[in-house]
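Structures given as structure tokens follow.
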Structure 1
Amino acid sequence: MHIRILSPSGVIDSSYIDGATSRLRAWGYIVSEGAHARDEWGRFAGTDENRLADIVEAMNDASVDMILCSRGGYGLQRIIDRVPEITKPLIGFSDITALHQAAGIASQTTIHGVMCKHIATLPEDSEPLVALRRILAGESIEYRWESHPLNRAGEACAPVIGGNLSVLYGLQGTPYALRAIFNSPFSKSHSQKPLLLIEDIAERHYHIDRMMRNLRMSGVLENISGLIVGQFYDCGDDSAMGCTVYETIKEAVADYDYPVVFNAPVGHVERNLPIRLHSSAQLLVSDAPAQVVLRI
């Protein structure tokens, strides 16, 4: 397999590209990088035109099998409306959620997971890297973790969509909004509504409430079969809100009866387990024994 490293968003420390390249090659993969993967243009990894050109070139290069986004940050919102149809699997999270959305509309499976920094620096036997190797090898995988007091029990078999809540919110009202996936051939080809995954970093509590209310009022939350709530890292609880961040999210889905799982090991943390998006998954949330099972 040939993996192309691109930097479609924020500027990255080149040593992480070097480290990720070394590790991926040790796993047996062919690795190349976009012409502008190491560029720096303010906070961005190159100009809009250069970052877009790298995406276009990778999509057109028949030798490239998969794209690894070097990091998130910010930048895809500036070019996503000019990105060609996503026809290859890609790996990334955070700002890369915009590419995941475009891929979902095109019925392309992607991987929500660690990027260059963690591929380069995590121990070889760390759970995210072991899981990533299995997913890259095409294996099915099962995750289990302890239940959370706010979980709502249930079961759903459906593809997973979503990613970073702030990015998803920023795409509302555009051709890349969550509702665009609901109306796509990809979604209509599955018998169940999709599972929605959300995570975030450094957002104020009331901002999260605003974004969840938007998803509810726009019909997103009534058109899913389950909610997977990952890590909301550095999103402190605001005592003036009268509840925790997780309780705010629970309140937004109180009118629905699908399974809801909190504290999923996904997001801006070292234990960021890779999740296949736009591919069939099974979510089991039980009361006894108190655990969560996600099969992807």
Structure 2
Amino acid sequence: MPTLRKPHALRPGATIGIAAPAFAVDAERIEAGAERLRAAGYAVRFRDDLTECQGYLAGSDARRAAELSELVGEREVEAILCGRGGYGCHRIMGSLSSGSFRRAAKPLAGYSDVTTLLLWQYKLAGLVGIHGPMLDCVGGPTDEELDALLAALTGKDAGAVRQGVPRGGGSGEGPLVGGSLTLLAASLGTPWEVETEGAILLFEDVGEKPYAIDRLLHQLRAAGKLDRLAGVGVGHLVECVDPKRETPTAEDVIEEILAPLGLPLVFGLPFGHGRPNLPWPMGGRGVLDAERGELHILEAGVAPA
């Protein structure tokens, strides 16, 4: 893994590029989000074929990979915001240049399937990324979410606190890593396999039944990814229920697996597929206080421009 570096902070009035590396995006939602970014003082750039649809994907693998590569290479574009997740990032990883990403050092933001892209650039390009809201969601990002995202992209989020529900275990400090639990497990055995030693592992998910969460966590455990953690923070678990069984709940399963490890553990942190979905820096350092239920972001995920 290359020495970790931070991307350059987004400057006032700069250009934000919009990419669709996974599922097809909704044109009206993208344009509505772009207008809000323009109203905040930024220029916005995206390809004419951003809203192309091929099956469930935003166009072909070649189109999606070329789009990201172009945004990385365009000097005028200072940050890249993914339109939505779903699925598709796995399919284009082999077509991207980690060297180009590292040289450009642009902040990249997204979540859900974009977990794969964030893990890839963290591991292969040695770049901190932003796990945070995207434009194509019902109602668009809330004002709180968009303000927090712009604060993260401009380096104004150091010292931010994300409030959750304490489960005990003291406190721990380390780099923040994680994202979608499904995608973390899917990274195992790939070049972008999640690195967790000494880290605070943050995860969330949507639509996974408790037994599936059980399986995913045990897969990570069998791979050694739950060893030597500094703590675990759990974000939104949206529709992670089993209509056939009221118990155990998703939280029950997580606590059963993680509590015996004696780690700081916090539930209900505000990130993921629920609201609010607030950003945090993938690779930036934080403190997880499991007695107060707080995640403290110690440093910005970007460097001064």
- Query: If distance in nm of label points 7 Å out along Cα→Cβ at positions 16 and 264 comes out at 2.3 when worked out from the coordinates, which of 1, 2 was used?
  - Reply: 1
- Work out distance in nm of label points 7 Å out along Cα→Cβ at positions 48 and 128 for each of structures 1, 2, then name the structure with the largest result. 2
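Every read-out reported here was derived from the displayed coordinates using simple, explicitly stated rules and does not represent laboratory data. Predicted model, so just to flag it, every value in this text is computed and none were measured. Cβ atoms are built from the backbone, for glycine too; each structure is taken alone.
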